[in-house]
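*Asks:* Below are structures written as structure tokens.
Bear in mind these aren't lab numbers, they're just calculated from the coordinates by the rules spelled out. Here the structure is a predicted model, which means the values were calculated and not measured. Cβ atoms are built from the backbone, for glycine too; each structure is taken alone.
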Structure P
């Protein structure tokens, strides 16, 4: 089944151009959102993602109507792929039913991953410089006065780990990290 997704940013805009394209392409079911694409929490997008079935093809006029950034695009297309649903963007000529379309999507993915790695690298470099200058000390650890007393009860078996975490208001990860640090 051919399924169309249309999005306009404001209610003042018109969906007619995108709807005509969907008719020309023989789309059988159309989902229309009239809101910003900034968030993936769009009601019709979510409805469409639930509606699609194996063998369907999702068609959009352009990638910008489907997702606002590469990360969201790749996540949505991966969710479609997991359901064995193809994706077609007319403007960019991306069609995951073809080898070149899959290649173009892979390029988008590689660029997004590279971009993310650069961001993380710059972040680590910035933190290292700030630490060297004494400007970054990280978040101070939460002071928990009862920690030693409660962990002693836990170590003796008088308290379960879950109960100790509850009394200390700590997550499992934080609890075990602090226990390990205190050895």
Structure Q
């Protein structure tokens, strides 16, 4: 069954506690924003698949999506957290993407291509997820330094990915 009816009163629970919080709690806002980000990355992956763009970027996105599930689990109270190795993998992915672009010396207007625009949307959602997570820490206690760092680095990766596809024919399998 996909529903429990327990949330019909406008509350929901977190992992490992019987306490119920209002669905308007910043914790649920952060969890929802991380879920939105994960879905946006799924859309980016689907667009890459449709365009027959395979390789490292597809693998990077799956790894990032898995890390976002871990971040959500941690925020929800599970004894899980991202590791330094997760950050290192994300930094390597960012370096691979960054190596394929020229660093712009001015603001970049999103929307050069459909694919770059979707990566830019994911970047803005990642920034919102980071801000919301920081606010949620007040309600949930400590979130690991690695999880905070990971979310901080993620927007840089998404910026680089957007730039990779901004100035090229987006059907190019060059990534």
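*Asks:* A value of 51, 33, 28 was derived for Cα extents along the principal axes in Å; which structure in P, Q was it taken from?
*Replies:* Q
*Asks:* Given a value of 1.7 for distance in nm of label points 7 Å out along Cα→Cβ at positions 106 and 162, point me to the structure among P, Q it was derived from.
*Replies:* Clearly, the read-out refers to Q.
*Asks:* Among the shown structures P, Q, from which was the value 12.1, 39 of Rg and Dmax of the Cα atoms in Å, for residues 114-153 alone calculated?
*Replies:* The correct label is Q.
*Asks:* Between structures P, Q, where is distance in nm of label points 7 Å out along Cα→Cβ at positions 50 and 82 highest?
*Replies:* By distance in nm of label points 7 Å out along Cα→Cβ at positions 50 and 82, the leading structure of P, Q is Q.
*Asks:* Consider the structures P, Q: one of them gives 3.4 for distance in nm of label points 7 Å out along Cα→Cβ at positions 2 and 146 as calculated from the coordinates. Say which.
*Replies:* Attributed to the structure labelled Q.
*Asks:* For the read-out helix-only ellipticity at 222 nm (-39500 (n - 2.57) for each DSSP H run of 4 or more, over all residues; to 500), a value of -16500 was computed from one structure; give its label from P, Q.
*Replies:* P
*Asks:* With relative contact order in percent (Cα under 8 Å, 6 or more apart) as the yardstick, tell me which of P, Q scores highest.
*Replies:* Q
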